[in-house]
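What follows draws every value from the coordinates through simple rules; no lab data is involved. All of these numbers come straight from a predicted model, not from anything done at the bench. Cβ atoms are built from the backbone, for glycine too; each structure is taken alone.
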Structure P
Amino acid sequence: MSTKVVLASNNTGKLKEFQQLLAEQKLEVLPQAQFNVPEVEETGLSFVENAIIKARHASKIAGLPAIADDSGLEVDFLDGAPGIYSARFSGADANDAQNNQKLLERLHDVPDEQRSARFQCVLVYMRHPLDPTPLICQGTWEGRILTAPQGANGFGYDPLFLDPTTGLSSAELSKAEKNTRSHRAKALQGLLAQLSQ
């Protein structure tokens, strides 16, 4: 028999990814929308804090264990920006194209060797809203920021993020390739390992 878990996200792509990977652990991942969980304000100053806020909020309203992730892009030349503000880098209602444009503008004329960056993902699994020891896993994907978008797959900063191993942007990788390299895939593997103990 599987355990029901609420995913603290309205992202359908994330939901499918989590459902596939966690089915082996006998976890049935359900979207927070099914429980009318409203978005919660992310007031934390780190990926960990924001993931905990989202997981606690969803768990409390749904009355189930919850999984939440907080992820984003850190660019060394920009002292780690956009970081936790990755989704709203160019404003509260920003879209991917606007965020990518702002990033390119901020890195205009910055040489390749100074364009190092990484995607970070922190995953939190909270057994109940008052869980004092939630499972916390982190995944990192090192790369570099390109000078122009490449590829049509993925979302967010994928067209600007160069994977050094393949020499392709994240948006040029197939879904299967991305799922073996990405920050979220690494964090999920860490979570699977902890859940199977």
Structure Q
Amino acid sequence: MEILRGITFAVPRGQFIAIMGPSGSGKSTLLGLLAGLDTPTAGSIVLDGQEIAGLAEDSLAVIRGRKIGFVFQSYQLIPTLTALENVLLPHELAGEANGLGRALELLENVGLTERRDHYPIQLSGGEQQRVALARAFMVRPPILMADEPTGNLDSANGEHVLELLLSMNRREGTTLVLVTHDATLAAHADRILRLKDGVIVGDELRA
């Protein structure tokens, strides 16, 4: 069974692109392929100038660690780590030192300074999502990918997450590739890519 067929597109550095489409259209699969989390059965995926289709997992992990921040719809926070420790994790996995200042700055940016010592189970869904965003920006990745970053949030938290994505995009110059059903979020994108039944049915470059 083919989930995606004949998909061809390029995302310029610094662009904010929203991928939209009905459930089952292949949006999350496409995002997973772009991030090197899934392997295509055919075709080519070039990430920041490097072909990643067919790379060994160890090599993919290094590339993801250096170039991609990924925000899962289910947050994927480590339950035994505090908010601060979760944000620090990518920095420590990369073998970097002295990341505490950066982590504290990011938690302040997402409004969670006072919640930094709380564990995920002690945080609301919106707070967990903001921790996940802070973690994704920890190593200043040139690319941020997010799967329904506002999908599980109420309107107030959804607006706050959108503001965070936009402000961090401008501050860090990060390329944003977001899967979303949220028309409000998509309205702020530079470009909207629409999928249906595994094919691109629309590619709108916005002013």
- For 34 (relative contact order in percent (Cα under 8 Å, 6 or more apart), calculated) the corresponding structure among P, Q: Q
- Item | Value 18.5, calculated as mean count of other Cβ atoms within 10 Å over residues 6-13, assigned to which of P, Q | P
- Working back from 4.2 (distance in nm of label points 7 Å out along Cα→Cβ at positions 30 and 142, computed), options P, Q, answer is structure P
- Query: For mean count of other Cβ atoms within 10 Å over residues 14-21, which of P, Q scores largest?
  - Reply: Q
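Once FRET efficiency 1/(1 + (r/R0)^6) of positions 62 and 78 (r between Cβ atoms, R0 = 30 Å, to 0.05) is calculated for all of P, Q, which comes out largest?
For this comparison of FRET efficiency 1/(1 + (r/R0)^6) of positions 62 and 78 (r between Cβ atoms, R0 = 30 Å, to 0.05), the top structure is Q.
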- Query: Taking distance in nm of label points 7 Å out along Cα→Cβ at positions 70 and 126 for each of P, Q, which is largest?
  - Reply: Q
- Highest-scoring structure on mean count of other Cβ atoms within 10 Å over residues 46-53 (candidates P, Q) is P
